[in-house]
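Before anything else, here is the set of structures, which you'll find just below.
No value in this document is a laboratory result; all are computed from the given coordinates. In this text the structure is predicted, and so the values were computed from the model without any measurement. Cβ atoms are built from the backbone, for glycine too; each structure is taken alone.
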Structure 1
Amino acid sequence: MGISKVGVLGAGQMGSGIAQVSLVSGLQVLLSDVSEAVLARSRAGIGKGLDILVRKEKMTAQEKEKAFSGLQTTTDPADFASCDLVVEAATEREELKLSLFRKLDEMVPAGRILATNTSSISITKIAAATKRPAHVIGMHFMNPVPLMKLVEVIPGLQTSAETFETTMAFARTLGKEPVPSKDFPGFIANRILMPMINEAVYALMEGVGEAADIDAIMKMGANHPMGPLALADLIGLDTCLEVMNVLQQGLGDSKYRPCPLLRKHVDAGYLGKKTGRGFYTYEKG
């Protein structure tokens, strides 16, 4: 199946990034969210992202204008009926994603692929909420999407081989390097990454080190480009907590217990860069 128009449900950081790389790849994009204000911010952010590519001479001003002209926005997900493939990039909450996929199943013609950018939730369970489980798959993009090459591709138990191959090819069209993972809690990336972040939060809570020192040790000692606490702030502490909850519930092992300090930050609304405060403070705007 050829893909020329992509729907993206959710115009936050991840959805905007997915939309941008799709536009750069020459695809038409329909970006949807519940608010015109959110869509306007996303559109402005995508424009700035494309401007950066022009400044870095990775595309011309004319190519930028052509790509940007392929972006449409809507607050009505029913408009996704015109899309060849839809990627859901909403908040990492299971009930929300199940609800969205039930709606997408009604709005998008049968046989078209519905992908989810979930970083931990069962693809098999999401697929079972639809009447097209063979055409549902996970596409876990990394943050920030325009810079990170990896896309973790996760077929559910019901996902067809054709859907899997089409999705792998689509990821390559976006200039990404797709790598498959089996459908287990956290898949591969977050099964390994989130417990490390959680352990770094424990180290902070227990006074083993200050946030900057913990991050510096992991950057210099483990050659990580970013320390685990700064990375948690970038990802969003609410997302980190949701993933740890999925790991604990899905695998039933106490080693996945979310750190109480992580819960406390989320309860306080200190979610990281997007709120201006997490384990570090940030200037807003």
Structure 2
Amino acid sequence: MYKLVAVDLDGTMLNSYGIVTENTKETIKKTIESGTDVIIASGRPIDSVKIIANEICSKNFFIAQNGAFIYDIQKKETIYEKYMNKAKTLQIIKLCEENSISYSIYTEKTIIAKSLSHNVLYYYKENLKKEENKKIKITIVEDVYEYVKKSENEKYFKITVCDEDKMIFNSIIRKLRKIDGIDVLDVSHMSRKLIKQGTEYIEIAYYYTEISLKDVDKWTALQYLMEKLNIKKDEVIAIGDNLNDKKMIENAGLGIAMEGSTPTVTSIADFITKTNNEDGVAYALNIKCLR
């Protein structure tokens, strides 16, 4: 019997409109009631993951910021965190500014950016549909470098870099990889998300990478949690779709990829479920945990 299921959000549990369907919620509830815990393991900011964890009635733990952060829901406390210091964050900001490329910084409290574009635009549009207390905090500032430089006691968990042009994007990736002490996620495909514009949904597409402290990833965070809970890797299921899910899908007792996942993830998965728009998480849980 599997004791723990770690599930990614974007492209996995959430459909293209950023929603967890009622069918998926009900299946997760049944899975938890059957004795298999379901936790979120996402690259999203902390507050966003906390809200969705509550929505799906996941009551024990969640992993946020691509594995840089673990939260104990019952005790309402952080039990694990790994973040970049200010000097390293400023070094990355300086490089992005010198190359005129879009970036955003994920802290414990907010997402810092210069404008509403790419992933920040998606979160902003998502906020328009939410109650005030469920919105992701976004801080738009003219000079991010100076803003971070003057900030005190801030934790910088992740930096996302985005561009529509593949040549420009690949150029910044090569430069980022020369910086010591960080990991740069190797993403070769475009992120595609739907945002609502008036009465219509419009696709936004861009190349992106995620930068975190070295050796920060979802699987490392999961291993910490497994040790704490005395759970073996063979008792763990990991479900995801993107390269930041690769290590946990590859190393879990059962690694599940969504249909349409990035090819690298599909190639190492033990099982391919349906797409996120076809309730692929619910489908996988029904087959692997509820039968």
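Values as computed for the structure displayed
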read-out	value
Comparison of 1, 2 by relative contact order in percent (Cα under 8 Å, 6 or more apart) - largest value held by	2
Structure from which 15.1 was derived, mean count of other Cβ atoms within 10 Å over residues 48-55, options 1, 2	1
Source structure (of 1, 2) for helix-only ellipticity at 222 nm (-39500 (n - 2.57) for each DSSP H run of 4 or more, over all residues; to 500), computed value -14500	1
Structure with the greatest value (metric mean projected area of the Cα convex hull in nm², for residues 160-255 alone, set 1, 2)	2
Origin of the derived value 11.4 (mean count of other Cβ atoms within 10 Å over residues 72-79; candidates 1, 2)	2
